[in-house]
Each structure stands twice: as C-alpha cells, then as structure tokens.
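Nothing in this text is a laboratory measurement; each read-out follows from the coordinates by a stated rule. These numbers were taken from a predicted model, which means no experiment stands behind them. Cβ atoms are built from the backbone, for glycine too; each structure is taken alone.
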Structure 1
Amino acid sequence: MSEQLTTLTSDEVVQITKDTNYGTWRFQKGWNPMHIVDAEGCYITDANGKKYLDFSSQLMCMNLGHKNAAVIDAIKKQAEDLAYAMPGYATTARAELSKLLLEVLPKGLNKFFFTTSGTDANEAAFKIARMYTGKSKVIARYRSYHGSTAGSIAATGDPRRWAMEPRGKGPGIIFGPEVHCYKCPIKHTYPECGIACVDYLEHMIRNESDVAAVLVEPIVGTNGVIVPPAEYMPKLRKVCDETGVLLIADEVMSGWGRAGEWFAMNLWGVTPDILTTAKGITSAYVPLGLCATSEKIGDFFQDHYFAHGHTYEAHPMTLLPAVATIQEMKRLGLVERARELGPFVEAKLQALKAKHKSVGDVRGKGLFWAVDLVKNQATKEPFNTYTDKVSGKPLLVDQIAGKMLSEGVIMQAWVSHFVIAPPLIVEKEEIERGIDMLDKYLSIADEACGG
C-alpha cells in the first residue's frame, strides 16, 4: 500500500480526498483542498514546493511550530516502549505528564481525565459537573464553540449548532450573553454597563432551577478572540461561588501560552472548578485533550461512582508527546515570548485600524488576536453574518484570505473577522510579513465599504 501511495500524483491525492472524504463545516461542492507534503517551523509546503507562512498555527494549535525534534522523539520512544495500555493501568508517561500538569495548570486543579480532543474534554466536563452537583443545566454563551459531538455542539453558541436543531439543542443547555464590549449583546457600553453580561448570567442562575455549571471560553476563540474586561472573570467567579454553580473554563484554544500565560484564566487570577483543554497540549502533534478538576470534585468521586471513560483515555502515545511539549515550552520560554510579543502585534494591528476604514476592532492577548471587518466603523455593521456563513453566501473575509494564500500566507477567516495566532516560535519579521499581507488586501474591504 505504501508503494501505491508514493506513486500518486498530487492531482490524484486531491481528487481521491474530495471523492471519499467529507470537508468539515462546509458545502462539499467546490471543496478543493490544498495538498500539503511538508512543514517545518512556521511554514508548510505544498506539493508544488511552494512554502506558506502558517499565520494561524493551522487551527490555532501548533504552538511549537512544525517538526519540533523533541516531540517527534517522544512519539517514537513511546511507540517503541508501549504503544497502548488500557485506561485502568498506570504508565510512566501518565505519571510524568500528571506531575507537569500540577506545575503549569491554575493552582487547585489536581485531578485529571485525559481525552483525545477538546470536544471529548468538554463532554467529560459536562458529565462530571452533573454527577458532582446532581443538577443538569449548563449555561453556555453565544459566540462560543465547544465541540462537534452531541453534547458539545448543543453547548455551542455559533451557527455550527443550527443544523442539529431542534434535536441538537440537547437537554439542559441554555444560553446567556457573551462578554463583548465592542458590540455589547445587551446594548450597553463598558464601563457604564457595570459588566451587565455577568449580572444577566446571575439572573439566569437565580431564575432557572437545576443549574450545574456556567461554561465559558476565557478568551473566545474562533468567534472573535473576545477578551473580557478585568472585572468580568472575578465577578463571574463570585457569582458561581455564591450560587453553588460550577465554573467551567474551556481553554482548548486560549491555553498553553497562546495568551501570554500558561492558561488565560491566569490573566485574571481566577481558578475555575473545571478546565478543559487540548490543541497546544501536544502542539497538535498527536490528538490529546484534558479535563482537569478541582480537589473538591476529585474527593467527591472517592465515594461516588465515576461514570465515564473510553478506550483511548490516557493513551500513552498521546501522553509522552505532551510531556515533551511542556518541557520544550519551558526550555524555549514560549509563554514569556508570547507575552512579550503581544504589544508588538497590537501596535501593528492598531496601525491597520488607523489606516483602513474597514477595520472596526482589533483585540487580543499574547499571540492571539482578531481583526474585525465592518462596513461602517460608526455602526459596526459586519460585512457578513452567521446566516451568510451557513447559507453558503460568499464571504468577504474568505476572498481576502484567498488572496493572502496565493501569496504564501495562511490566515484563518471566520464570518467577518480574521484570527491571528502564529506559532509561539514566530519571529518579528514573520509577524510583519503576515500583517503586511493583510494590510495589502484590506483594500478589498475598504472598497466594499463604499462612501
């Protein structure tokens, strides 16, 4: 079979992929995936030998960049030593990773369930919260994404949930407002609103019965890299404590140094009751997710049945690469690097906003940023909406991203904004190249603004 694969032309690789695979979150007609054959550092290479700056770390996950030797060696070593062990066994990789997690996670999170993705980690979090509290409802927020399985998509606020409704809404999921001071969902402007979005969540908790948890992305990911104001997270923590509701932080995207801290919750000095993460835990070299809980939750299950598990939980092939990833992040000082580069990126993006009438807002932390495009800076009207996205209407951001791709820069676009999240090893010159390319093609959006 391997000999057959090596004889395939690039056109054949693309055609077979299109004919036999689903392209995710899209209409299948018109899907024409690029054939990638190599990658190193901040760059990927296509079948024609063309190199592209990976300016969004693929799916905001390859924090170490491509071809980190230490992580690759860890994969090889674990394959040679012990390729698989059922979850009921202890393994050296499991113990080593658990020790490291105690060092880097927010203090107080010390009981772990290992999964294969962020989606699975959130499913575990929902079940744990419901088992621990004896309650069923989870309050999620609009402009959120928490996964694609039945429970996690039901808790997702963005339009990827819509196709599953009404059945896909799921029992026990209710939605509250996101924190988004640029476009406040309850039509106030910070600071006059007094963090009204938290007050609304408290109102929901006190007027609903049976609420087990509030689920938040500390910094919203795909849906706009939305950073809450300083008062938001401490106030939400206080509300949860006063009402006996658990706080779940989905750090699948915002964790692992991306925001200039090991985990974004550290930006506000707040520890959630449950933290879920994935992506950067292995820099996406192998699939691994994590659901970490507080000691009080761990203690509860000493005398209560823990009704969760799956075949690939704590898979040793996924755990040793995570050990290597954390060690490499420490060796290279990547958390500190992301923090230090944050102001540099912000200055570059603020200059774009000043130059282009189509840029409504720029926001972010560390090496995690968004650029919002608007038809009008005063009204903040976006070029496209969620409805446009799911209906297949051409999106302006996709047009701009396509132009950038043609010149060798990969940028993640979503509805009416771009996500800028290069590997944490990125150099300033590469940041400048990526932002300069965006600058070049924002003229398309400026022209679309009209008078």
Structure 2
Amino acid sequence: MKRSKDRFKLNYQYRIVPNKQQTHQLNEWLYKLCRIQNLMLEERFNWWECNRSPVKACPIFVTHLPGLKDQPTYYSQKRATHWSRETYKYLYEGVHSQVIQEAIKRVEDTFNRFVKGDLNGKRSGKPRFKSVRRYRTFSIPQLKPDCLSVTTNPHQRKNGSIRRDIAYINLPKVGQVKLIYHRPIPEGFIIKAALVSRKADGWYICLTLEDKSVPSLKSPQIEATQDNSLGLDVGLEKFWTASDGEVEPIQQHYRKSEDKLAKLQNRKDKKPHKSASRRKLAKKISKHYQRLQRKRKQFHYESATKLVGRDEQVFFVEDIKPGNLSKKNKPKQDENGKYLPNGQSAKSGLNKSINDAGWGQFLSILAYKAAKAGRDAPWRVCTVVKVKPHNTSQVCSCCNRLVEKDLSVRIHRCLCGLTLDRDWNAAINIKRVGLGIFPTIKRPKRSRKTTTKEAYTVISDSV
C-alpha cells in the first residue's frame, strides 16, 4: 500500500491463465524487452567510457579533447528516430509502446543511481546486463478503468458452495486473459497500472489500485502513552517479543527444508548441462523456493494482523537494517599477506538465520496493516514508530543499570534483583525509548595514544 498527497494506492496480485498464443506472446515480449534494455544500457556505458577522462592521468594542455557527445536520456532513447529503432526494428514490432518506455525508464533510474546516487547521495552498484532467464517482469503503466470484467459463475461445487467468479482482464495488444479472481477489488478503487511477472508456477499480474477520496479523511495524530503503546523486539530464538511479555514463536521455513534443497541441488548438479532432466530439477527447486517464500510471507501477515488486532495503537519497533546485519566479515591478513581466520564460518550460519527470519518484510507488512486499519475502521487508527535500539538489551529496564552481556547470554540478571528474558527486557526498553523515558548512555571514548575504553555511564535517569 502507498499513500501520496493526492491519492491512496493499493497493490493486488492475481494469477492469470493465458492460452498458448498469449503465453507465446508474453514470452516474446520479455525476450524483446530484455534485448532493448541491454541495448540501452550498452549505449549509456559507451557514453560513460568514451566521454570521461581522469584529469590526473590526462593533462588538458597536452591531450586534444574531442567534442563531447550528448548524454543518452530517457527522452532521447525512446524517440522514434533513435538508431536502435532502425537497426533493431524487429524488437519493437508487436510490443506496446508504453511497455517499451517503462523498460527504458527502468534503465535510466538504475544508471542514475549508479552515476549520481539517490537522494542521500548513496550510489548503487554498476548495472549489469540481464539474460533472458533473469528478465521476468514488464510494466503496463496505463490501463482502462473497465479492463476487468467479472461475471458470476452459474455452476456450484459438489458440496453446494458457490464457485469463484469468472474474470477476464483486457491487456493491450494481448487481449482478454483469464484471471483467478480470488478476492474482490474494494469499492471506490479503480485500476490504473499493472505489473506482469513470470514465476516458477505460472504468470501473475499485480494491479495498482487508486482511491482519490481517501486523502480527504485525515487521520488524527496519536499521542503515545503507557497504555496505548507496545514495544516489539525481533530476534532469532523468538520471532518477536512484546513489552507485555507476549511471545511469537519463530518459523524457520528455510532451515526446516535445507536438507531437501541440498539433495535436489546435488541431483541437479550431476545431470548433464542443458539437458531436459536438469531443467526439470531446476524448475522443481524454483517452485520449492517459491513455496518457502509464500509460507514466510503468510506467517508475517498473520503475525502483523494479530498485533494490529490488539488494543494498542502505537507500535515501537527497532530501526534495523537486516542487509547490514547479514554482511560478510572483512578479511584479515598478516604482514606477509596470508589470510587469517575472521569468524566468517560462524557468521555464515547467523546470516542464513537472519535472512530466513525476514525482519524487514515483517516490519513493512506491519506498517501496511497499521495504515490500512485506519481506512477499514476510521475509529481504529494505528501507527508504527521506528526507534534506535542502541543499548536496549544491555540496560536494565527496572533500575537503568548497564549490564553488559554477550549475545549468547539470553537471561538478563541485574543487581537490583530483576531476572527476566533478554528479549523481554529489550522490548520494554524499546517502548521506553519511544516514550522518551529511556536513559541517555554515554558512549566510550577512544584515545589516539591508548586503546583503552572508558566505562559506560548513565547521564539521566528515567522519568
């Protein structure tokens, strides 16, 4: 779900069942769009390499600088008189013009993040050319409001229940495609765009829905208190622990099926390259990964729905970045350049568990559920607030004393007599951080001459 200043957006995903001719046409579109994207990216790389020169290595008073070419842009690459339209005319035949423009727009966004960076100035990695197998999605930026036709199914099941409605969606230059209409579109929303994807078990379409009447209903500001707020601490032993002591058990979907995936992978590696049996096993492995992804996502939705259904309105969560937590350790070398043990063997298992938990996806789903609760029931307004989790697992939630402990210590024991689970203590402190009553901890100072650290001290007590 996405909320902007002038509209309210939702994304609904459905499965589509194209016939043989439509399937061939969609696969052909993906092939052509992949070639077009690689050509546009190649043109940008050629401009990038031929129109820049290091100043230190190439003095301008000696070297002749030729006239610089214009930088390829989105508008120049989508123009009808572009060189690729003449040389590669067959790539543009049969594909909708707006679909091609969206593919070129994707190239521009990726290349700009590599050259200029995002709003914070952080640059991404160098874009790479994609193979046909890796290019699985294309975007349709504009659809007619009446593109979806739904009719009631006259047939009934054997037990007497009503069957799912029959639905067809009209895609430009493709025609009427059958759609598995498993949930109805909410009232007041209209279809604006679509994203067609080819996955391991078939084709899917993600519809972008808009409702312009929602922004007029402004949600009231919620003031967090002790009664209407809840702190959440995510972990690997327990998926999340609430500040009131409630615990959600973790579901290790990948860990449970790790042995089965390893056997399938070993069987696939033994098959001859480009053989039919190897392709069948690769497809089987892809479907298995897809099932794991869906199980994890369903668990996250159920857990978020359980939290939003509580009486609390404000949820304080950790402002964490799982991608940074699951990075590899830096290599260590001695004076002779020989690599030393850096603990990556143990870190690999931890990284696998962090990725299997999916904290980032869960927090985004929780924020989505909290925002959607206010639209479904205006009296039920929820919000998710991210706070810094620094020292929340080290400070005692009762007396504010700093109790340093390693990650292996799972029980918090303080001199004041408080003994409780480490995650529960952290959840209480996360709630205190959100309410502004968590003590300020002075960080250790490093001296340039000495490597000793000063002890942590509490600057201010809790209110």
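Taking 6.2 as the value of distance in nm of label points 7 Å out along Cα→Cβ at positions 19 and 299 derived from one of the structures shown (1, 2), identify that structure.
So the calculation was done on 1.
Comparing relative contact order in percent (Cα under 8 Å, 6 or more apart) across 1, 2, which structure shows the greatest value?
Across 1, 2, relative contact order in percent (Cα under 8 Å, 6 or more apart) peaks for 1.
State the single structure among 1, 2 that was used to calculate Rg and Dmax of the Cα atoms in Å, giving 27.6, 88.
2
If we compute distance in nm of label points 7 Å out along Cα→Cβ at positions 243 and 259 for structures 1, 2, which one ends up with the highest value?
Structure 2 comes out on top.
Thinking of 1, 2, which structure, once FRET efficiency 1/(1 + (r/R0)^6) of positions 315 and 403 (r between Cβ atoms, R0 = 41 Å, to 0.05) is computed, gives back 0.95?
The read-out comes from structure 2.
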